[in-house]
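Read-outs throughout are calculated quantities, based only on the coordinates presented, and are distinct from any laboratory measurement. Source: prediction; values computed, not measured. Cβ atoms are built from the backbone, for glycine too; each structure is taken alone.
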Structure 1
Amino acid sequence: MKHDLIASGKRKAVNLSLDTGVVEAARKAGLNLSQVCEAALRSEAKKERERAWREENRAWAESVNRWVEENGLPLERYRLF
């Protein structure tokens with residue numbers, strides 16, 4: 001699974017329906033709608049990939065946690081803190 005979105009450098013025109021008040025406020029603030037939408041989509045896609053990874057690896061993480069609870073941390077006796 002790829003964990004980072006790689007920018008292709010290419011652009012694709014898409015149609016979005018946005019609340020007119022939001023668009024007006026963004027334009028008054030001097031925001032670039034394309035850049036803001038792209039950043040938001042990149043962020044949400046990353047969150048979704050992370051959520052999916054946690055779900056796909058839940059059993060593994062739980063088994064590791066269970067093992068540590070039962071056996072302690074490996075090399076714990078060498079910790080200085």
Structure 2
Amino acid sequence: MNYFEIIGFLAAILTTVSFFPQVIKIYRTRETKSISLTMYIVLTFGILLWLIYGLHLESMPMILANALTLFFLFYILLMKIKYK
């Protein structure tokens with residue numbers, strides 16, 4: 001593993017973990033009024049495209065980060081729609 005892969009994994013961990021507090025807050029409170037549905041829809045499609053790009057490059061940091069982030073985003077979107 002080279003230095004750039006290590007940087008990639010660190011970036012993947014940080015950007016993915018950044019969604020965790022929002023997921024926990026929504027899970028605990030069931031309140032989604034303060035988040036933007038449009039923003040999360042656009043972000044979800046963007047992350048999906050990053051995942052496809054990571055698969056094409058066979059970049060494990062990109063694949064893992066974007067797959068996990070996509071999971072978090074789907075949860076947030078589902079809760080936003082459910083508790084709207």
Hey, P(r) over Cα pairs in 5 Å bins from 0, in percent derived from one of 1, 2 reads 3, 15, 23, 22, 15, 11, 7, 3, 1, 0; which structure? 2
One of 1, 2 was used to calculate helix-only ellipticity at 222 nm (-39500 (n - 2.57) for each DSSP H run of 4 or more, over all residues; to 500), giving -19000; which? 1
Test item: distance in nm of label points 7 Å out along Cα→Cβ at positions 28 and 68 calculated as 2.1, pick one of 1, 2: 2
